[in-house]
Structure I
Amino acid sequence: MSASTRLPGEAALFETAIGVCAIAWSGGAVIRFQLPESSPAATRARITRRRSTDSEPIPESAPTGAIAEAIAGVRAHLAGELDDLRWIPVDISGIPEFHQAVYDITRAIPPGHTRTYGQVADRIGAPGAAQAVGQALGRNPIPLIIPCHRVLAADNALHGFSAPGGIHTKERLLEIERTPGFGEPTLF
């Protein structure tokens, strides 16, 4: 099943230090995550939206087990108790192989550290594919847990972020993670 047709079974909204986030899962694995939109209603609308216009919204339910633990981990991380969140189960099986490779490398970047789009491209064996890495990260369905905010432009600048709030959100996440040097030009 492709990423555009795979549908999450359940969704939930939850409060964090940065606002209302949302999570969607199937079984015990996260398949979508939503950083805060302009309002909780907007966050709910995005996370429960089906890909098909003739489908009912994804139902909200109370998270249990691994998903409840994931929410607790996200809350703690956003409150400043840094965690790489790699232990949270994710399902990216319906996503193109190139994107999966980008997400695997990105997920390995620890809090407080960054990589450039070019470095991620090099690590997946696709030198020169920095722009394609950026496009893959722009389609990341599980931001924060797959920490696309830790990938910067070659000059360490915050050039773009497709999550709600754009660059401001990316900057805020990097500040929470006490990341040194982002936004500062490099000497080399």
Structure II
Amino acid sequence: MKVRGSIISNINAYVKNIHSKDYNKWIDALPTASQKLMQKNGSSSWYSIDEGILEPTKIMCEMFYTSSKEGAWKSGRYSAEVSLTGIYKVFVVVSTPVFLIRRASRILATFYDPTEVEVVDSTDKSMLVHFTKLPTQSEHLEYRIAGWVEKALEICGCKDLSMQIPKSIANGDEVFEVKISWK
């Protein structure tokens, strides 16, 4: 159950940029192992998902948000915005939403180990996506991924997105299911 260092860097940058006045307070609240990872910035290495993103996200949500969903979702959106810029933005902008999400399984697998994503059903304006394997059972991780997907689809040109999470691995379901529709 590992996460790539670039995701850790994104969480660190998110708190530093969005909650800058309380950044040091957040760092001080992290477990020692997480603090050390925030200082490494090793974007190509693999790290423990617990120290790398779960603890930092949990503490971030407790400190700055009224719900875990809000904080994890927003940090996922930030991660997509940061990671899908430059060369990748051109790829996203010219992709169809379904093509983008089908490619998301490859993209997410480079950041989270293990990860498996399947587009179960799709139309021109909707998708049903199943995450059949995630590195751990965590609502924080699921909300973060859902926020990333939402922002990626917005960059792709989707308007008036609606996202529902009817099933959750963290809540005991066999899949993390995301229903997406747009105009």
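No lab work stands behind these numbers, since they all come straight from the coordinates. All values derive from a computational prediction rather than experimental measurement. Cβ atoms are built from the backbone, for glycine too; each structure is taken alone.
Listing for the model above:
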quantity	calculated
Per distance in nm of label points 7 Å out along Cα→Cβ at positions 155 and 171, the highest-valued of structures I, II	II
Of the structures I, II, the one that -16000 was derived from, the read-out being helix-only ellipticity at 222 nm (-39500 (n - 2.57) for each DSSP H run of 4 or more, over all residues; to 500)	II
For 22 (relative contact order in percent (Cα under 8 Å, 6 or more apart), calculated) the corresponding structure among I, II	II
With mean count of other Cβ atoms within 10 Å over residues 75-82 derived as 15.0, matching label from I, II	I
Source structure (of I, II) for distance in nm of label points 7 Å out along Cα→Cβ at positions 27 and 43, computed value 2.0	II
Structures I, II, by distance in nm of label points 7 Å out along Cα→Cβ at positions 35 and 67: label with the highest value	II
Which of I, II leads on distance in nm of label points 7 Å out along Cα→Cβ at positions 11 and 123, largest value	II
